[in-house]
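All of the numbers you see were taken from the coordinates with simple rules; none came from a lab. Because the structure is predicted, anything quoted here is derived from the model rather than measured. Cβ atoms are built from the backbone, for glycine too; each structure is taken alone.
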Structure 1
């Protein structure tokens, strides 16, 4: 069984994430997003694209979402993702639960709501999908969407359910129990194609229901529907995040163990068994290993390169600084491995940055400043000051 070293894994991941050389030209954004990019907190998807696409103009992402070239929708782990709209079969349909499987994001939070109502997802989800299809226009704001859908569903519920539906939520004082049920099931509704997120209205999400969204999105690629789409999902995961285990795959998807096992069987068809860090894993049987990376790079907060890399993509002792419950910093890489982190602070259009972690040589500082200046200009800011680690 082939053994993959940490150096090889870093080199392969850096190349697979297109961080060794910026992409450009027609199709650059699509090539930069083999597994999409999480767009939460707002703007993080655009920041990740900035690192991969050399000629990305500011504001392009929202324009692409508005035109239907890019789709923004809940996907892996129930998080909002950006991905090529034509590939919805891979990013949405491939994640749909099958018989005996729990829907992504719905559990465990939905279980006490279902118990209080006396109705499970098998009864409520079809009604929710129907209500989403009937919304006459886009809706701004998640709370407003929950409210409108709850109002539409209420008359279709059994009489013995309606009192609880209109009663107080288990999760917040300003929410009805029915709105809580919808909140947990909306991801499942979106994965089935009944709802997508449109361009943002300020920092508020805009929701495109039913035909309103479908008529504005690029046609779906039939080659990524059904089983081929699920197999391609497994292949792309191994390309970007291999060597990996079944548990790591299920965690990335955010799915229940049963669904994870079903989809991992496809990964076993396209990958090869390897050993990595003393454990069995799967990786793609690829060609020659890319050259080991050299030099420093900065990545914005929540960049997908770092996903799942707590054990081996950072220097010892840094994981707690890089992976927070909320408010992750940006990362400072040396030779592809995180050796520090950075945070920025704005005042008007001025932007000050503090770097922490490993001290940098004069040449490394110069490279870091060059990236920070480009990123500041991309965000229409001026880099005012940089504080360096000692």
Structure 2
């Protein structure tokens, strides 16, 4: 698809810049939802964010967000930072220390001018759990509370898009999980393009609709999250704890057993708990929680799915990492399985084979709305 036809992209970026004797070159497109940029420290994540925000300008290329061109060197376009309507959420929050939480939020609302924010002031305060904090000063807030205030202030400014620079850095335990859940709620409720940078794979797996992998100032790979997570040429799919993300549609609930039936394409899954009130359920399924057989077995497994092997690779241990396409075709939703090389040989498996994939029930107990 030509870039001229990519107006449906949330982020359409092809830029270059020399900085400190190092060349940065970022080229990717991302669809709707939350796009996570994953890379180690020094990979260029913040440099990329600053150029999208307009804090720094590229030497060449083009940036478009939500179909709006923000920078085009060839076309002579460089929208000033104040006109880009970017909600930039920094690692340190950058709240005004002399203002209360409520006043910080009101400052954000004033930036909106005549524009109507995606969520009203009171509704956003309640969504982010900020009401008990309104009279407090930033210095009295925990790290998680300060992040929530910074996100609220950015949203009240009625941004056209959000940039989140490692918003979970320094948070641990329940505080981190609370902020992850809050970002996921915003991702699902808003239609804003969101770009989140992180060096933490778990954060990306929990939140991303799209993933951009970068290192040494360049893009390694970019695409829909599950495509990146199941690509054996990339490090994420080869990791010992590799997983995929599947988005399933709840279609019914069995009250007797407290199990929700969810649909992924033509495949049905039984998920513990009641999820029939959610539009979708986000499932994180690890390769180690999937077993394979050639024939339909008679056992207690609730989730025994027909799949086709579309990829396989030996790992450094005596294991095989197997990529599966759910259903009969080769273009269904992707699933990963990790089996021993001995099992692979004894079953006589090969790419293209039709198999039965069983997913452990405990694996589906860890789920997220998506």
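Listing for the model above:
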read-out: Parent structure of the calculated result 15, given that relative contact order in percent (Cα under 8 Å, 6 or more apart) is the read-out and 1, 2 the choices; value: 2
read-out: Which entry (1, 2) yields the derived value 0.35 for FRET efficiency 1/(1 + (r/R0)^6) of positions 59 and 323 (r between Cβ atoms, R0 = 35 Å, to 0.05); value: 2
read-out: Origin of the derived value 15.9 (mean count of other Cβ atoms within 10 Å over residues 67-74; candidates 1, 2); value: 2
read-out: Origin of the value -6000, where helix-only ellipticity at 222 nm (-39500 (n - 2.57) for each DSSP H run of 4 or more, over all residues; to 500) was derived from one of 1, 2; value: 2
